[in-house]
Structure 1
Amino acid sequence: MFVKSLTVTDFRNLHALELQFGSSVNVFFGRNGSGKTNLLEAIFTLCLGRSQRGAPDGVLINIDAEYYRLKGVLGSNGDEIELAVAYQKGGRKKISLNSVPIRAAELYEQMSLVAAGPEDSEILSGPPSARRLFLDLYLSQLSQTYLADLSDYQKALTQKNAALRREMDPTPFNPLLVSIGSKIMTERASFLERLANEATRFYGEVSDGETLRVQYLPRVPVEAGESDVGAVAEAFANALERIAPREEAAQTSLVGPHRDEVQFDIGGLPARTHGSQGQWRSAAISLKLAVYELLKEKRKVAPIMLLDEIFAELDNERAGRLVERFFEADQLFLTTAVTPPESLLGNARRFRIDRGEVVEAV
């Protein structure tokens, strides 16, 4: 799977672009703030209908515009498809596949891509919401049911929280939360178990033997390694019953997958409090490489890979080890303010970007 072309209208600082990409490596050189990250965000939004950084659509519109529009042609297994994503202030997002309107969820069935960038350090060092965003973004590409369950759970959670704020009985929403939430937690546990095996191996290679440990910490107290949906549902229901007085006092839901946490340990110590910038970046990239492998195995198609300034804060030795892994990607988009390893540039198409303008370098 690869992106052949991209047309951008008023997406962040990218006013009007028409670009043709190579099917292998595409490198974008430019100073910080030139629009490199925005370009990768545009590709991600085209393919999955949302920003990999969790930004709302209103923020993606250029400050002087009323809407943004993205259009692209992609190739997959010898076929071509045309995608378009548009959003107008105060309106609803419109997505089409080959000129036929579709739901955002359908993109996850069609597309597969992985993005890595400086913001990924938040997965290791930031709040729990950053780790849940990571889980949701990539597990939704692996499971056709996960995204639907996540949407249904959020709707039920919103209704329960509204009841709590109005001091109404919230318990009618609990059975639905338990039914859907237990499936979400079970899928997260399974995903993280598989992810941990791959990420630990990659991190050991990148960091010359340093250890990475990944541990799922659901807010619902379940036995370690528990994967039976029924057992998780029972534990969830019991937890809701126990915590009900506290939820009524706080006027918000305090237990469930929306409160889940993931703990990362590097060298036997919590990464969030003891990790360095270089360790966070190396571990985050290892996680994304692990996701890449899981997606490739599951979808039988190599995902598109978007790498934003991944060589910043990495020493030459770690950067060199990462380069070896990048060659496995079918199509790679790389942004950099510095010269990347020469081995990445051999067959690359090179572009210069400045103030939102992009030109191909000869």
Structure 2
Amino acid sequence: MLTFRYYLDKSSKKHICPNCTKKTFVRYVDNATGNFLKGNYGRCDRESKCNYHNAPATGNKCYLINFLSIKSISEKAYKATDNNGHINLIPKSQILERNGNSSWIPEWFLKKNSIAYLGNESKYFTTDEKIVNTVTTVKDEPEKPSYHNLELLDGMYNEHPIRDNLKIYLKSIFTDAQVHTAMQSYFLTGTNHCWKNSTVFWQIDHKEKIHAGKIMLYNPSTGKRIKAPYNHINWIHKALNEKDFKLNQCFFGLHRINEDYNKPIAIVESEKTAIIMSIIIPNVVWLATGSKQNLKAELVGPLIGRKIILYPDKGEYSEWKRKGILLNESGFKIEVSDFLELTTIKEGSDLADYNLGRKNK
């Protein structure tokens, strides 16, 4: 039976905090002797203003890792999949305590195998004496994500609209009515922040909270992103110098999943592709990850229970297929299309490239 070696004093006695000098310091007690530990081992009760916490280090430092899934594959090993879809093989000897998909794993093993752990809850295990130290680092409350207000979007969309290069390009290949409908569906706006006539792709979730505004600059003749002499990508919160803004992305177009619960959901990588495909195939709700790395469980979460089809760029099928399988193990209903892999379109091209190429032939 594991017992706590050190614990925070449960009495009402307080000491002077070595950090903020207020009499709000709770010291650690040694369970073996019943005495306070020597030194500044303790925690300040002023968590929001001071947050000082110094716990005694003893034994094997471990971190709590929350996996997407963890399965036994032999008598000696687990296969663990993290929230980004990465698979790790972990010896059972290195999981000192487990509760469902959450496991306490030694720091040296996490560091050696490049498993993200910094910021996670930690504690010390001394397995030979069956002693567990209390948590050595207070797990900070997750930073509250920031959201843009509706007035900002309304001002840019309705009150001070700016013609952007992407809209010019879209009107060269689609009718004005088609482009207008697409712009309304995704609240696409132009801006002169960062670059003249650039485009803002608003990330709005299914609860109508505005997570972010991604700014990109396009060539009005080709519809291609401007990448020279540098990649023209930025964010509205940076353009407006909102220094305390905590970016917490969602899929582009996520707000549209409430339009029709019977429509299937298609996910591509590029925001521009989602807009173009919404014009070409309007009976599908088109979303975009915004990057290859954003196809992960926390962003797919709001789509649980819906039929989802992934359309990876050519060359990305195997990676998206792997992630799709892992997500399905967690209860999603995901298909991954290999359509582009079977075409002669060049590597890195996407569904919009294929359809517009065929349209222009």
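Only the coordinates and a few stated rules stand behind these numbers; no lab work does. Every value quoted in this text rests on a predicted model; they were computed, and no experiment measured them. Cβ atoms are built from the backbone, for glycine too; each structure is taken alone.
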Report task. Can you spot which of 1, 2 the value 23.9 was calculated from, given it is mean projected area of the Cα convex hull in nm²? Result -> 2
Query raised in the report: Taking relative contact order in percent (Cα under 8 Å, 6 or more apart) for each of 1, 2, which is largest?
Result: 1
Query raised in the report: Can you tell which of 1, 2 yields 0.35 when FRET efficiency 1/(1 + (r/R0)^6) of positions 101 and 237 (r between Cβ atoms, R0 = 35 Å, to 0.05) is derived from it?
Result: 1
**Report entry** If helix-only ellipticity at 222 nm (-39500 (n - 2.57) for each DSSP H run of 4 or more, over all residues; to 500) is computed and equals -5000, the structure in 1, 2
**Finding:** 2
Query raised in the report: For which of the structures 1, 2 does the calculation of FRET efficiency 1/(1 + (r/R0)^6) of positions 125 and 181 (r between Cβ atoms, R0 = 30 Å, to 0.05) return 0.00?
Result: 2
